[in-house]
Structures are given as structure tokens and as C-alpha cells.
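Down below are the structures I want you to see.
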Structure 1
Amino acid sequence: MPAPIASLAQSLHDVVVANRILAHQGVVDAYGHVSVRHPFHPDRYLLSRSRSPELVEQADILEFMLDGTPVASDAPAPYVERHIHGAVYERRPDIHAVVHSHAIDVLPFTIGDIPLQPVIHVASDMGLEIPVWDIRDRFGDTNLLVSNIAQGRDLAACLAGHRVVLMRGHGFTVAGRTIVDVVKAAVYLPQNARVLKEALLMGARVKALNAGEIAVRDRVDPWSPQMQRAWEYWALRAGVKPWLDGA
């Protein structure tokens, strides 16, 4: 298992790997994105230009200020919803990676009154409670995209100290301690939603994970072998190297 390396080169590589993994796992399609906080400038983050995740390469990764402004004056077109990432990093100094997805399996829990609960052990990263953010509550009729920093900050306020926030009729955003951590959470969140829906359709009385179980699982080191083996597996299946040569 390679040790975590606080280098810009590794961070850029990790963003590419994360994009490819999430695309291969069906968490994102033509839309959706993943970022990491800059390893040397905590007031910046690394995120691809506006490009579909499966196609992202290292040359596509841009640096942004927390308000969504590209550091480079000649930067290509960015994602409209980059403000999700900057606002989360601004509010949560403990967070170092963010994923935004529109995964279909999660969407029913964004529009109804049945809460999304953690019911499978691999999805414990989602936490005991998941808030639902509705852009209409504060901003009225919109296209449901987080297209400015005010909307991003309102979303981040709803996320608060949680790991996941659902977005009404839109998708979800996950915050993580590391990029490995956040990718794992994003991969298993839709799977958890699918299992929960199947149990509910069976008419089952659902027994969710409790706070104690989640707390125990949350103590797992995100750089432990059990976490790294998932990153390696997912990356190789997506056709990319999980780590830089020599890392």
C-alpha cells in the first residue's frame, strides 16, 4: 500500500483516477464531477474543466479559488456547478474531496418523504441522517443547478456537519476526508439506495445501521489496506493506474 503523498502531481493524478472510477461505476455519466482540495493552498481546489468524467485527463484539471474563480485567467469553460465544491471547502476545513452526482437510484429519496438510511455496511460513510436541500426554498424557480456561490453556500449550510446532502430532484453531494474516502462513499450510496428501495418494495420493516455501528466503521483509516484495495481495484477496472509510478 503506498503512503499518501502530499504532492500536486499525485493530487492531479488522483482527480483523474476518481473521475474514471466514478464513470466506470455508473455514479456519474456525461454529468457529475469530483474535486480535491489543493495540497498546498487550502483556499483552492482542483477540478476538471467542463468535460464528461470518463474523458477527463490531467491537462483538464484546473485550480479554482473557493468562490469558483479559476486561478488561470485563460482557463477553459468550467463546470457551472463548481460552486458546490468551493462552498463545501469554505465551510468545512476538515473536508478534502467532494463528489457531485445525479445517480438515478438516489433520486426517489430526494423528492418524497421516505428518508434515505444507511442499511448496508459499506455505505456507513453516508452517516446516520442525510439532509435534503431544496434550492427552491431560498432561490425560487431556477433550473435546479447550483450556478453561483450564494446557492453553493446555502447547500453547504444544509450539509453542515454531515457527509452527504441530497438535492431535491437533482442528485447528491458527498464530502470526504480524502479522495479515496469520498469515492468509496459515492460508489456505495446509490447501491445502498437500491437495497433500501428493494426492501421497502418487499414490505419489510427496515433495520438500518445505528449510530454506534456507524461510529465504529468511521474509525477506519482511509489509507488502510482495506480502503486502498478498493481504489486499486476500481482504478484498474476503469483502465487507469491507481497511483503514480514510484508512489
Structure 2
Amino acid sequence: MGNIIEIKDGKILQKGIPVLKNVNVEIRSDEFVYLIGKTGSGKSSLLKTLYGELTLDEGSGKVAGFNIVTLRRKEIPKLRRSLGIVFQDFQLLTDRSVLKNLLFVMGASGWKDKKLMISRAEEVLTMVGLRGKGNSMPFALSGGEQQRVSIARALLNRPKLILADEPTGNLDPETSGEIMELLIAVAKEQGATVLMATHDMSMVEKFPGRILKVEEGTVREINTMHKFDPFTQFSAE
């Protein structure tokens, strides 16, 4: 398996201020990887760089086959079509049904055939356990169900890479566990890599994976949880 994410000697600025530097990250096409760190440490900035919202100001970087250093603005939608992005706050359109949320995203990413669009939307809703919920409005769903819709939306274009930014941050522990199980299951079924930013160490302990930690302005790998005491070395703000 090759690398789906590869950054060498990367530097990321936000509003002209360095957020991360000396970033060296390699993630293979078959991994579930956690990105941990305190609030404000730069986790979201790294994810935004991977999906083209922020630029990589120094170094080299490739994501899903795209060179994110030379990436032009008009190429960003194409990059994002090859990714699945799951946000903490769901980011669903509240003025339309679940199905229409999915169809809107598909239309924006180049789908044309309405019959195929509806078929794929229903397929991903079934995949995340929401069969028959297409006509429901987002506000009528629980937080866990809304996040399942968000995951379904991320799967529409059969991405090889799913970026999840605190996907369990607004959920209770039981629902968080269900969402984690779902993410792991769909990643395996779809053959997708998952990079998940989180500060929920209970999820990291319950669902072990490779761990990258953002601290002191860079990214370091933590080899095993046995060498990592979250109570002394890590605290979420």
C-alpha cells in the first residue's frame, strides 16, 4: 500500500502566523489514525491544509494523489471530491431533508443522473443505519443520527480518505462509541483511510489505532498507548 498522505518538512501559517512547522507525516492507504492535541494546538489547521482550505507554505505534500503545494484554487473541488470530510457540528443544511442534503452535495460535486444520485444516497444511508430516514429533517434527528448523516455524506463519492474533525465532540459517550464503530466499519468496508482529530482519550483507548500528537507547534508520532499516559502528558482544554 502506498501513502495517501505524505508531508515532508511542512509549515502551515494562519493569517500570517506559523501554526505548525517541521511537519513530517506519512499515512498509508490502509490505516486508521488519530490526531490528538489540546484545543488550539493546530489539529484543525492540519486537516484544513489536507483539504485545501489552508496552504502548505513550506515543504512538500501530497494528499490522495494531489500535490497540495502546487494545487490551484480551481483544483480544490476536485481534491475534495476524492475525500470524505466529517465535522464536529455536522454542518447539515437545516432547510431541507436528509435526502436533499445528500443530493445537494452530489450535485455540487458533479453528479448529473438523478436516478443514480438517489440510488447512491439511499445506499449510503443504509450503510450508516439510517434506511428510511431520507425524508426526515435534520432537526428531527438526534445528534448521533445527524452525525450518521454527516458520515453518509462523506461516503457519497467513495473516498479513499476520510478526514474527521472531532466527530464525537458533541455526542454523549454511548453515542460516541456507536459513531466510532461505524467509522471503523465503513472505512474497512470502503477500503478508506481515516484520519480523525480528537481530544476524547476514552475513544482512543477503546478503539486503538496509530496516534499522531500535535504539540509545541509540530506533529509527533506516539508509538503505543502503553508509553503514553493521557492524564500526565495530555489534557484537553
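No value in this document is a laboratory result; all are computed from the given coordinates. Computed from a predicted structure; not experimentally measured. Cβ atoms are built from the backbone, for glycine too; each structure is taken alone.
The value 18, 15, 10 for semi-axes √(5λ) of the Cα gyration tensor in Å, for residues 162-217 alone was derived from one model only; which of 1, 2 is it? So the calculation was done on 2. With relative contact order in percent (Cα under 8 Å, 6 or more apart) derived from the coordinates and found to be 24, which of 1, 2 does the value describe? Working through the options, I get structure 1.
Between 1, 2, which one scores greatest on mean count of other Cβ atoms within 10 Å over residues 82-89? Structure 1 comes out on top.
Tell me which of 1, 2 gives 3.8 when you compute distance in nm of label points 7 Å out along Cα→Cβ at positions 18 and 138. Each step should come with its number before you reach the end.
Numbers: 1: 2.3; 2: 3.8.
Comparing all candidates, it corresponds to 2.
Out of 1, 2, which one gives 1.9 for distance in nm of label points 7 Å out along Cα→Cβ at positions 170 and 202 as computed from the coordinates? Derived from the structure labelled 2.
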